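Q: Next up, some structures in structure tokens.
Since every read-out is calculated from the coordinates, none of them should be taken as a lab result. Just so it is clear, the structure is predicted and the values come from calculations on it, not from any experiment. Cβ atoms are built from the backbone, for glycine too; each structure is taken alone.
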Structure 1
Amino acid sequence: MKLQPTLVRILTCLAATTLAAAIPNPASAGTSNSLMDISSDGSLLACSNRDSGTVTFVDLAKNKVLREVEVGHHPEGVSFIGQSHEIAVAVYDDDSVVFVDGDSGKSRATVSVFDEPYGIVSTNDGSRIYVTLEYPGQVVEINPQTAEITRTFPAGAFPRGIAISPDDSQLLICEYLTATIRAIDRSSGKLVDEWPGSSTDNLARQLVIHPKRAKAYVTFIRSKVTAHQGAGSIFPYVGVADLVKSEDSRRKRMPLDSVFGTRVTANPWEAAISPDGRQLYIVFSGTDDVFVCDTIDDDYRELKLAKYITTGHNPRAVRVSPDGSRFFVYNALDFEVVVFDAKSLRQIDRISVTKNPLSPEIHEGKILFYTALPPMTSQRWISCSSCHPDGQPDGRTWHNPEGLRQTPPLHGLAFTHPQHWSADRDETQDFEHTIRGPLMGGRGLHQGRLNKPLGATNRGLSKSLDALAAYTNSHTFTLSPYAKGGLSPAAERGRQLFLSKQTKCAECHSGPFFTDSQSGKPSVRHDVGTGTADDSETMGPAYDTPMLLGLYRSAPYLHHGKAETLRDVLTTQNSGDKHGVTSHLSAGEVDDLVAFLKSLPFEQPEPLARDAGIVKIAN
């Protein structure tokens, strides 16, 4: 029997009332993941600085930095633990959770996790914290007192965002690549509910729960892979999930572009809700905007986009003070937190939270990589980071004019030129053609004649273009979580198969980067039998050899993205043994080969490249 709208609304109000009544302290910290958090008493702000590898503590009575503490490579989520001044920070590239006392600045303990911790939240009483592991798709429960993992829950594919319900009974997580929201019952650890995203939903890093109503909000982008222009391919959205079960639609999605006339926004990163639940704040990393939205209790419109503020470079976090009087925006590439008055929306203060750790060239290049503003674009829709945030792929296969193209990671790019599956770029500066082209529609970084791709060099034509290339080529590797203790027996057997003349895998996937593409050498392309699988292909059937490092987390595979798993690469997508001779392998041997591929890299490739005389591209 279908519930009547009035009854649904009554149930929603009852559920929200129950949740709100269960809150021991409306100012509890750490209820949704963020790169910043504020202590429950409102006295301290903690901010993770990804580029510096630190966490900064700010005295909010004086808006002054108290201390900056080193925590490791690329910290992401940070949360105060219960009502205390101690924080837990997810250190993404070190695969660890670090506990730091905000009053003393001392690190008390470190907990090792499997791989890629991102979001982190705390229970109200501080007895447990919960951390999303982007890979392999889990939530770990940690006892802060003993610094031990107590339970591990499955959480879908690539979870990043996490929030805990006001009564501590449920965890909500969102998948990074799909924006799907899932609910985990805290007592049983079981998945109990789900709010799927649309097939085009992508790059959802964080979600927040309304403090008084059964609603959750998640920001993401729509990646429409069939569109060739920035004005049609990438759009910013906010999704609103109804947390009470009904037969009506339980999830709404609202476009966030062009809501203020011609002011387009791009790449929402985080959101925060005021303690009274009346305002939702959204930061846009691509256009340096903050949206201030009024929440509407009508189960229909949900949000009224009220005002916007222009802030600094690459805002990635927003938090509201416990009393609702101020909100704080973290401009990641200005390395500062900006304080705003919540009523007037005027800027109160700017707090430098860390020194710029980047060289001037890399810093300029990173700003250009993340911006959707001119001269990179003309219409503010898209940036390089819309598909390659922090050098990682977006998990999409795009319907490009030349055919299907799966988004590759950027790690190791400086050693593995040429670029693109079709090897139609021999230097990163050639992407000036993309900046000026239909996809981005910008005026470009060089004013004047541009050399053709694969022709005379475009290096040196523009300082800004060279800076963009320098940043794009700067991404390095972390070791595979499957090789932390060295290669397993299965992976070692797979390694021998990989290197054997029997399979011929290493004939193309050679050297420390497992590719025969090297900067400074002629392009080599191979027909591996995949060119005829895509009717839209115009540049095949031979393709550049991709490097294999980090394969364990970069599905789908092959240029057309038709191989969902590494096993598919070796079996169903390897007709005629043109992509390695694997048809004769037993099921166990295929398992061993997959185990080896998932273990890459098991050692850092750059020192090996230097020893082998492999040249890093000059920017």
Structure 2
Amino acid sequence: MEIDVLVIGGGHAAIEAASASARIGCPTVLATQSLAAIGRMSCNPAIGGVAKGQLVREIDALGGLMGRAADACGIHFRMLNTSRGAAVWGPRAQQDMDQYSLWMRQALETHPGLSLVEGEVEHIQPLPVGFACHLTDGRILRSAKVVVTTGTFAGGKLFRGEEAWEGGRIGEAPARGISTALEGLGHRLRRLKTGTPARLRAGTIDWSLAEPQPGDLDPWAFSTFTKRVENKVVCHIVRTNQRVHDKLREGFSKSPLFTGVIQGTGPRYCPSIEDKVARFASRDSHQLFLEPEGLGNDRVYINGFSSSLPAQTQDAALREIPALAGCEVIRYGYAVEYDAIEGRSLHPTLESRLVPGLYVAGQTCGTSGYEEAAAQGLVAGANAALACQKREPFLADRASSYIGVMVDDLTSLDLVEPYRLFTSRAEYRLHLRHDNAEERLTEVGWKLGLVSSEQWLRFDQSKRERAALTSQLETVKLSVEVLRPFLYERGESIPTQPIRAIEVARRSQVDLAGLLRAFALEIPHGLDRLGVQAVESAIRYESFFQREQRDLERVRRMATSLFPDGIDWMAVEGVSIEAREALAKTRPLTVAEAAKLPGVRQGDLSVLLLLISLPPKS
């Protein structure tokens, strides 16, 4: 078999890596332990969220699969953060997890230029040209480039109370040889941790005691290929209480998290329920979300109740929540400890600095989340294929995408815990919105060969239509008389003379779609809701873009300025706890040093600049 790119793994990173490589035109093989497990959701059966949803939109803008799969298999759609500006909106969709895995497998099985192999790679042997990858059954696959995306399976070990066993996730064996292979190639490994909550049987929950959380009335799709999505289930909210916390504390002495059995570092922003109870002892309750795992099963995921406590402890604690008093637990939560490489051993292409031709993506790089993994997979697979064709690499930058923010962080910062993407990590987050992903990335994807002709033509048309709408808003003037009732109803001030429609659209209480309807302004044929939203955001944020650029220039000018001596970093107000901890540990001398620390974000830097500008204490 002639292979340009071999992708090892079957998760979200592997899917996008294999698809990207094949779309660019390189013969590609995906090798995974189980074809039936392709695209399986090990933890939360949902795609998207704040920053994560933007990643999915960017993957779609580059021709990837995740957004289309999430739309096809979504059962509950919500746009998060809508009480704030559109720059931080995050599309999220609860998935039918069984259908999602099936959709992805079928997409790969029918994907041009891509073949699937069922088998476990245990050894990666560099050759004078390319690699020989040895499978446990004796087969050898030779390829020019290799992309490793083994997720939590590399050295995977599962924990529940005093029980511990090998596995990548429950019921599935770990990838035992990959850790040895990566170490043998010179990569330093570190142990990380993640976890998952119990699953309940839907029919045994008293839904009348839970707060309904319906999806959006007019839900947003992830993909521009999708015309419409709809909600098919309702999620619910319950809360823990002091009785729940007391039951959990009874199991702390047998918790592998507290006894030191688990050595891996867990994600700061997705702690287990026992960690939350221990760290926030003064809180009398924590919010939990009851999320169906699909239409064809009766499993319910308890978002917020991840745990590695003994099964009997989890059981007793769950039954202290009124809605769950009579619940049947299908599977108890557990923790997973696994091996990951140091991200700084990778180039921004996600190619190893130590082994040319070897690429790594996903949780094997030290990230968390399906979306982060998928985006890295796309970058690694695309660059492996481009290298095969001796073309310039795909280098996403921080100013044009969240993908660029994430890859730059991974490959340049000393990360001490599983990496999670936030909007606050991006210096240009006002520009990196869910509504303009195509504008930022589709032309790049077209030139690389990631984007199909169909997608390119649709984007090109949308781009012209957005420009036409903006032009119309700049030229149409509206009189005071016609504007008065419209603006009064929205609590906006009334102008004293006619103004252009674009000036009205900039007002905070005016939505562009409503403005267009109210004054019968022409919407270019084919311009959808996403296009209208993108035009509205571009108009509304124009002055903020300018201010954002001025702030960035100020940071650059003052980057070499020294901080005052003797700062108590933990006492600096207005700076995030994560940033304070990083500053206190490192004690940087300059803003430039502080800016490179993991956890120090753009908002933190703005506060730190004040420390420099303040006069010294007498």
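Q: For helix-only ellipticity at 222 nm (-39500 (n - 2.57) for each DSSP H run of 4 or more, over all residues; to 500), the calculated result is -4000, so let me know which of 1, 2 that is.
A: It traces back to 1.
Q: 14.8 is what came out when mean count of other Cβ atoms within 10 Å over residues 295-302 was calculated for one structure; which of 1, 2 is it?
A: 1
Q: Now for a separate question. For distance in nm of label points 7 Å out along Cα→Cβ at positions 119 and 439, the calculated result is 2.9, so let me know which of 1, 2 that is.
A: The correct label is 1.
Q: Matching task: 3.8 is the computed value of distance in nm of label points 7 Å out along Cα→Cβ at positions 263 and 287. Pick the structure from 1, 2.
A: It must be structure 2, since only it matches.
Q: While we're here: Given that FRET efficiency 1/(1 + (r/R0)^6) of positions 327 and 343 (r between Cβ atoms, R0 = 35 Å, to 0.05), derived from a single structure, equals 0.30, which label among 1, 2 identifies that structure?
A: That value comes from structure 2.
Q: Something else about it: If Cα Rg over 2.2 N^0.38 Å comes out at 0.96 when worked out from the coordinates, which of 1, 2 was used? Mind dumping the intermediate values first?
A: Details: 1: 0.96; 2: 1.00.
For Cα Rg over 2.2 N^0.38 Å, the value 0.96 is produced by structure 1.
Q: Can I ask one more? Quick check: 3.4 is what I get for distance in nm of label points 7 Å out along Cα→Cβ at positions 223 and 607, calculated from one of 1, 2. Which structure matches?
A: The value was obtained from structure 1.
Q: Among the shown structures 1, 2, from which was the value 2.9 of distance in nm of label points 7 Å out along Cα→Cβ at positions 103 and 535 calculated?
A: The read-out was computed on structure 2.
Q: Once relative contact order in percent (Cα under 8 Å, 6 or more apart) is calculated for every structure in 1, 2, which label goes with the largest value?
A: Largest value of relative contact order in percent (Cα under 8 Å, 6 or more apart): 2.
Q: Another question, then. Match the computed value 0.15 of FRET efficiency 1/(1 + (r/R0)^6) of positions 231 and 511 (r between Cβ atoms, R0 = 30 Å, to 0.05) to one of the structures 1, 2, and report its label. It would help to have the intermediate numbers written out before the result.
A: Numbers: 1: 0.15; 2: 0.85.
Clearly, the read-out refers to 1.
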